[in-house]
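Multiple structures are listed underneath, in structure tokens.
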Structure 1
Amino acid sequence: MTKPIHILNGPNLNLLGTREPGIYGRETLNDIKARCEAEAAGLGLDCVFRQSNHEGVLVEWIHEARADASVLLINPAAYGHTSVALHDALKALDLPIIEIHLSQPMARESFRHHSYVSLVADGVISGFGALGYVLGIKAAAEIIANGAA
């Protein structure tokens, strides 16, 4: 039986739908969760979907993924640009990592142009809004099907 895809979300993503909708869209995090669960189910997969504003909680969930996940999708939000702790936790994973961003960080402020997560991710999906999560799940399913997970 295939382990679930773990989908982790960083700080302020709980405010989606109301926070800067011109950048992040009008879908809420619950809307995105529902899309992810439906997409995964359609591919015969399960997913674990979580969000925290706390860096240490995200690190703990990454540690859990070491044993419990087949692929990790992570939208680190602002922590992608600042967190060596997330980088180090992700570096310890022996499973595929896909980084997701709703916006296109390279088209935004210069401090968003660097990601500690990208340094350890197998791939990055950015700029497609909530569709990026669906694309990440499709990529994860392909990775799982090819036995790379």
Structure 2
Amino acid sequence: MIQEDTIKLLRECDAGVAMGISAIDQVMDVAKSQSLRDALARCRAEHDQLQKEIVTALHDFHDEGKEPNPIAQGMSWIKTGAMLTMNESDATIADLITDGCNMGVKSLNRYLNQYEAASEDAKDITKRLIALEEKLAEDIRRFL
């Protein structure tokens, strides 16, 4: 049970971190404020580092990970594109990214509860990803 829950939790982290990277990449070049771009770039770099840890952990279990849900990713891409077309501002970017962070935090906490038999290492990775999402949302509040 421990191994099964560990793999499932790491897969969800893998999909979540990929969604985060994709969302940041989609808005990075549109951001007007250098401080917003810096916050997004810092968070993206931290996402990259965490993604490497997740992939390594999954490979230890001979697992390929999990891609983000294509429907969720497509809907996110459409929503972001539509909102930025209507209002290409740092406030719009902050709003979109904050919504994504909040959804990620909610989902990851749900998975932590669902896969309670997961290893402490997998739970630690999940908690660090949650903290990263919470910090980004906090860092960009001033742009809302």
Structure 3
Amino acid sequence: MVDVVTEIVINRSCDQVSEYAANPDHAPEWYVNIQSAVWQTPKPLKLGSKIAFKAAFLGKELSYVYQIAEYVPGSKLVMKTADGPFPMETTYIWESVNGQATHMTLRNKGIPSGFSMIFAPFMALMMKRANNKDLKRLKFLLENRV
């Protein structure tokens, strides 16, 4: 099992951070490895929404579809995919810090199958590194917006 948790405090309100981060259209802006996000169901984001992502990770092109499994605007978002060699669940949690900032937790967990099982510890390390970059990029973008 791979279970990677990263956290950051962003000096913007919970509403600002969650609205931006939960919008799949913004994913290519703040995720280092995501190249595109295409809605497969009508907007807005809601339980059951499906978004197709294209990404590059460890030198490989990846295509996968996330389905929204849980969504509490301003608080929590859970996306799941069951396709590919590495079924994954991604969770965002947003918590207000003194009403002025947001503590964001990004968690990726999944159970690699087949050949990718061998690389699970390495994948976890690389995911942690990428997630840290992603959260720092998100913080930069939101804190430097006009």
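Bear in mind these aren't lab numbers, they're just calculated from the coordinates by the rules spelled out. Treat the numbers as computed from the prediction; the structure is a model and nothing was measured. Cβ atoms are built from the backbone, for glycine too; each structure is taken alone.
Some observations on this one:
- Which of 1, 2, 3 yields 28, 14, 13 [semi-axes √(5λ) of the Cα gyration tensor in Å, calculated]: 2
- Test item: helix-only ellipticity at 222 nm (-39500 (n - 2.57) for each DSSP H run of 4 or more, over all residues; to 500) calculated as -28500, pick one of 1, 2, 3: 2
- Which of 1, 2, 3 yields 43 [relative contact order in percent (Cα under 8 Å, 6 or more apart), calculated]: 2
- Top of 1, 2, 3 by distance in nm of label points 7 Å out along Cα→Cβ at positions 61 and 101, largest first: 3
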